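Peer 1: Just below sit the structures, each encoded as structure tokens.
No lab work stands behind these numbers, since they all come straight from the coordinates. This is a predicted model, so every value here is computed, not measured. Cβ atoms are built from the backbone, for glycine too; each structure is taken alone.
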Structure P
Amino acid sequence: MAFIDKVLKEPSYGWADSQGYLIIPTKKELFAEYKNGLRFYDNKKTWISCLSWVMVLSILPLFISFLWYHLSILSIIFFIIYSMIIMSTHGTIWLHRYCTHKSYKFSHAIWRIITQNLVIKTFPEETYVISHHVHHAKSDQPGDPYNSKAGLMYCLMSDVNHQRIAEDLNESDYRRASNYMSHTGVHINSYKQYQKWGSVASPLYTVLLWLSNWTFWYIAFFLMGGHALATAGFSAAMFWFVLVRAFNYTGHGKGEVAHKEGIDFDRSNLSINQTRPGWFSGEWHNNHHLYPHSARSGFLPYQLDLAWVYIYCLSKMGMVSSFIDSKQDFLKKHT
């Protein structure tokens, strides 16, 4: 079995049947798998999945406070901008283009740390990065952890059901998995620690980073606008954190062929270029599948790419030492 086929923990219902066709689980099977993936009380290797939902539950009181005490036209505007543009663009900059695809390099670790913490912390890097490598290797095929062909709930529940790494990797395969994370600054478990915790990322590092990031941002927002701004910011982060799981479903045509002539040039998978994710976060998804290692995905004149703007500006200030830009190759081959 190839490494990419076994690096993720296979769900109890499996990726494919005996004929190699995608298994589409029932909602009952999805929820049963989800429940088992959050059983930290008898399986500590589920800690990284549990942490995501501890984050959500921790924000809920702030969300209630935001709705009950601080709702206003201005706070709603900030909520929309922070969740749909700032959080989304940061996800593209940090989790997608740097952590997963290494499309650019920082000139010093301090710029990496600042970029990592530019917004309220949500996804642990490991949850996103390793599974996303599998997604690119198996797009819309059995084993794709958020396969749009299996439906919306399959994608929404993927962080727990499909994105955890396998718990039984041998030492060689574990080293290969940890290499996906080696450039991110995340503290990586030894093989012995992996056998205990079932993750590449150290639980202590992950929790301390989360707590320090949240402490900084609550204080910063409070100083800028009191509890109203702080609760709005954290509520917006939660909103993005929960709903971003649906992106791959819509970004891959809801499981159907939805390519448009002159817009979607990569026909090897179901990915499509969508205007809102493109303009709001630089996520021109079909372009990205065509050139996954490019720090820029907005290739055509109307394709605003805010994530690229950030990376390019940092390069001009000497904070990014190098990047990959595939625009000229795209224009040469596709226009």
Structure Q
Amino acid sequence: MSRLRLRLACWDYDRTRALREGSLQPEGIELDYLSLPVEQTFSRMLKTGEFDVSEMSLSAVASSLDEATPPFVAIPVFPSRIFRHSSIYVSEAAGIHAPSDLKGRRIGVPHYPMTAAVWIRGLMGDDHGVRPGDVDYVVGGLDSPTPMDLPPPPANLPVKIEITPQGDTLAAMLARGDLAGLYTARIPGNFGAKFGVKRLFSEYRSVEIDYLRRTRIFPIMHTVVIRRDVYEEHPWVAESLFRAFEEAKRRSQAELYDTDALRVMLPWLTDEIEILRDVLGADWWPYGLGANRHVIDTFLRYHHEQGFSTRLHSANVFFASELRNT
């Protein structure tokens, strides 16, 4: 029986290794796995729909829901999740000691609509009273100057946004105190006491565990999408892909909890997993809508409140209809 050949673009994750290596294939599908950096995957898929299936920014998928016919159909697979309290940096020179100190100040962000920044602005508002409109934003390159052809920020957003001066970077502006803070997915190259750049939450792990226990939110950064024309011609691929991603993740979790030989270079990996199981349960990285509905709904609320979607969507319309009961 012939199998449907699909091209998948996704980064090199442990939880997708079985699919990348080919030891696991989705039922009825021959999967060509292209391991690409996430920014490259997003750009190529958004511009030209180059891949049949790809990893995709949660923010980009949420924005596409406003289109009459969204170009992608998402499945509830989440290759990238990360708590973002550790991604808020502040300047020693600006005298920032508490979240409230950021009100009325200038905050840098590499790309205003990026998923990490949507989550950070949301949690800063919900938990610390620093609403998106309470600060001004500067958009630009983190460690390298912004190319001069960078498109201007959207004009309809309810906040003040400017672009970094020519030849300057967000990291340098933060170190000088020209920015009070920085919301970024990547660690700035000048992070550390030597440069006067520190995290807003120095004990971020305890802050993030408290956030998780209170909200039950493990923030999702990326999901997996199928190009709409592929899905409409072969709707069964959604369920087949979901089951395969779930099995690949299950195998990876089992391999990590092995004290015979550590899979990764973390000496206390076993202890980490046991802590995760205590806080999040046996499946500490859940796929499917059931375990993640409140996470997706919270993100969609932030996305709408911050001006990126014209109406408030729900998790029910985010994914392929066949997978809404997963």
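Peer 1: Taking distance in nm of label points 7 Å out along Cα→Cβ at positions 157 and 261 as the criterion, which structure among P, Q has the greatest value?
Peer 2: Across P, Q, distance in nm of label points 7 Å out along Cα→Cβ at positions 157 and 261 peaks for Q.
Peer 1: Given that Rg and Dmax of the Cα atoms in Å, for residues 61-180 alone, derived from a single structure, equals 17.6, 55, which label among P, Q identifies that structure?
Peer 2: Traced to structure P.
Peer 1: Output the label of whichever structure in P, Q has the greatest value of Cα Rg over 2.2 N^0.38 Å.
Peer 2: Q
Peer 1: Of the structures P, Q, report the one carrying the highest value of mean count of other Cβ atoms within 10 Å over residues 221-228.
Peer 2: Largest value of mean count of other Cβ atoms within 10 Å over residues 221-228: Q.
Peer 1: Here log10 I(q)/I(0) by the Debye sum over Cα atoms at q = 0.09 Å⁻¹, for residues 141-292 alone was calculated and came to -0.43; which of the structures P, Q was it taken from?
Peer 2: It must be structure P, since only it matches.
Peer 1: If you don't mind, another one. Determine which structure produced the value 0.95 for FRET efficiency 1/(1 + (r/R0)^6) of positions 93 and 269 (r between Cβ atoms, R0 = 35 Å, to 0.05), calculated from the coordinates; the candidates are P, Q.
Peer 2: P
Peer 1: Name the one structure among P, Q that helix-only ellipticity at 222 nm (-39500 (n - 2.57) for each DSSP H run of 4 or more, over all residues; to 500) of -10000 was derived from.
Peer 2: Q
Peer 1: Assign the value 2.1, calculated as distance in nm of label points 7 Å out along Cα→Cβ at positions 69 and 309, to the correct structure from P, Q.
Peer 2: Derived from the structure labelled Q.
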